[in-house]
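J.: Listed after this line are the structures, all set down as structure tokens.
Nothing in this text is a laboratory measurement; each read-out follows from the coordinates by a stated rule. Just so you know, these numbers come straight off a predicted model, no measurement behind them.
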Structure I
């Protein structure tokens, strides 16, 4: 069994949502239909732009916590720089919800 840490980007305002799940496909569908969580249900048009998989739940939860912090956001901005250059006219916001 794998555990996933994922990054969603709202296509309307480019805000981010970082989460953790055991079933990535179902969780993404939940977010897109407004059933994911209160935070993502307030906005629509979420796109999965990044994920990591782990064999250990504690490792995945630790990584989720890191990515939600300042150093984690810097890491994601650097890791996804080509995506942001191609898909936005503005620099990435990295505003977490």
Structure II
């Protein structure tokens, strides 16, 4: 990666551009983006969903969808869904298979 691209990637990371977007833009793996940022002295950041998506997650889950269904629908991780539900004041239902007809 060129010095100018590396600098642009670091600036984007510092500005909060999502790691996936930076990886796609510079045609590198997400882990490479994080490693370059770490080498530049930037603190690792925990990905956070925007408030609007967090609200959507909470509503879909409260409406009866499973964590996996919400994650698949919104193309986010199960952990991001779980965190969003809890951040919005929801509780996580007990696990297990859904019953037919429910």
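J.: Taking percent of Cα pairs over 15 Å apart, for residues 15-54 alone as the quantity of interest, name the structure among I, II where it is greatest.
T.: Structure II comes out on top.
J.: Of structures I, II, which gives 54 when percent of Cα pairs over 16 Å apart is computed from the coordinates?
T.: Matching structure: I.
J.: Match the computed value 35 of relative contact order in percent (Cα under 8 Å, 6 or more apart) to one of the structures I, II, and report its label.
T.: I
J.: Quick check on the output: -17500 is helix-only ellipticity at 222 nm (-39500 (n - 2.57) for each DSSP H run of 4 or more, over all residues; to 500), derived from one of I, II. Which one produced it?
T.: Details: I: -12000; II: -17500.
That value comes from structure II.
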